[in-house]
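In the part that follows, the structures are each spelled out as structure tokens.
Since every read-out is calculated from the coordinates, none of them should be taken as a lab result. Since the structure is predicted, the reported quantities are computational estimates derived from the model, not experimental observations. Cβ atoms are built from the backbone, for glycine too; each structure is taken alone.
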Structure P
Amino acid sequence: MAGHNKWSKVKHIKARVDVIKARVFSKCSHEIALAARAGGGDPAMNPRLRAAIDGAKAVSMPKDNIERAVRKGTGELGGNAIQEATYEGYGPGGIAFFIETATDNLNRTAADVRSILTKNDGSIATPGSVAYQFDRNGEIRIPAEGISAERLMELAIEAGASDAEPYEGDAVDGDDAAHVLLTEPTELGTVAKKLRELGVRVLGEKLVLIPRNPTVIDDIEVARRILKLHDQLDDYADTVNVFTNFEVADEILPQLAE
């Protein structure tokens, strides 16, 4: 899972990604609504909804916002139904992108995603041409401070996680400094619950796509163009998640912080 860890380091350097609460809450609302629409509004009977709500609580999303998102997903609030749509594409250097969205207007979202890609030297790909390059996993983030790499592995075994990635930053810096536990997709909620029972604070939990064979980028300009495209896709109002398969070479990581 080295590539997944390297992308985590890039996101840590790019501290602006997902630090604005309004954007974080919006993504949580989208996921909650989609989960409720797909499996009903009872988290006890809907594992995806339970994980989405737990993830929202982990970022301190207000209870009223969570309940409103559930009602929106089940149709209780009226209006156009929220639908889930995924898009596959390629960016600079042939880097693969998989974009998950939630929208009440599929035509608008498809046009917007295509526009963002093409304006950043990318292109839309045919369905399935990118997805096979990723594996679906559950991801749980826990504080790095106070938890050694050895303790992280112990927790992974105790909680039933499938893998663990120690935080590799230079210094512990709030919630950005997080160890990552990976789970089977169906075990995300169960492992997160076990961690809480063990007294571990869960910073976030969600389903992610992890690249099977990351592409290493050692050209700083190409890396910046890829990150610019990622930012624009991630900032788009209908976006829930953006996954990509690139890995930044160690020698150019410091330049991304400049």
Structure Q
Amino acid sequence: MGKYFEVSKTYMKTQIVWRADAVFNMIFTISKILFAYLLWGMVFKNRELIGEFTFHGMLSYYIISSFLSQLEMSQGISAEIHDRIRNGTFSKYMVIPVGIEKYFMAMELGVVMFYMAFDFMAAIVWIFVFQIDFVFASNGWVILCAVIMSVIGMLFMVQLNYFLGLLTLKYQGIGTFLMIKNNLVALVTGSIVPLALFPEVIIKIMRLLPFYYVTYLPAMLFTGKCKEEAIPGIAVIVCWCLVIQVFISVTWKKYLRKYDGVGI
């Protein structure tokens, strides 16, 4: 474990060099919350409830979901693997004494830990700026389930992006796969519109997808909603992690022989 801790620590320190990235990441978090405040301020102008949300409940949901979605930064993994395989330098990860997948997980952990403090500060600032009556779950068990689900959801996204990157071993480009993934993530994670406002039949379909449990359901749990989905939700996202791990193992074993590295 020590070597993976060093990987996480190294990538955490690396983020300090790219200070502008931290600033822009905070701006993106703020822009999402500001957009939600302006949009839902107009929608709630003559209404107290929309679906099961009050105005402050809706803003609380957006603050939490924006915080969680900004922490999910694993999309760079697929691009890194794609570029390394295409230019022949993926060999770098094959010769160092660590598991390649675990290396990327440790890398993601280091990046997330660095940005977590900045995203949290941005969320807290906007709670006070907009004088939001912040809605948060009071049940400790529900909060714990939300934290566990968030962590497992981020782990799944690391696995998914790692798997998509490995597809470069077979396909010349993975742009189509990334486009499909990004569109699904934008819709099913509820970062645009809370899924609770969708028809029930649509929600039932989305519950079958892992992205439902990455941002949307944890955010709902943190605001004290969908409590009955906490335990089943953890079970579902764990199953998806196991499924994607099987795909990773099969893809790696089947297509590794197609890789022809040219350097380190």
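Identify the structure, out of P, Q, from whose coordinates relative contact order in percent (Cα under 8 Å, 6 or more apart) was calculated to give 25.
Numbers: P: 25; Q: 29.
The structure behind it is P.
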TODO: Work out which structure the value -23500 belongs to, where helix-only ellipticity at 222 nm (-39500 (n - 2.57) for each DSSP H run of 4 or more, over all residues; to 500) was derived from one of P, Q.
DONE: Q
Task: Winner on FRET efficiency 1/(1 + (r/R0)^6) of positions 100 and 212 (r between Cβ atoms, R0 = 30 Å, to 0.05) once structures P, Q are ranked, highest first - done: P
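Can you tell which of P, Q yields 0.75 when FRET efficiency 1/(1 + (r/R0)^6) of positions 180 and 204 (r between Cβ atoms, R0 = 25 Å, to 0.05) is derived from it?
Working: P: 1.00; Q: 0.75.
Matching structure: Q.
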Open item on the list: Of the structures labelled P, Q, one was used to calculate volume of the Cα convex hull per residue in Å³, giving 140. Name it.
Closed with: Q
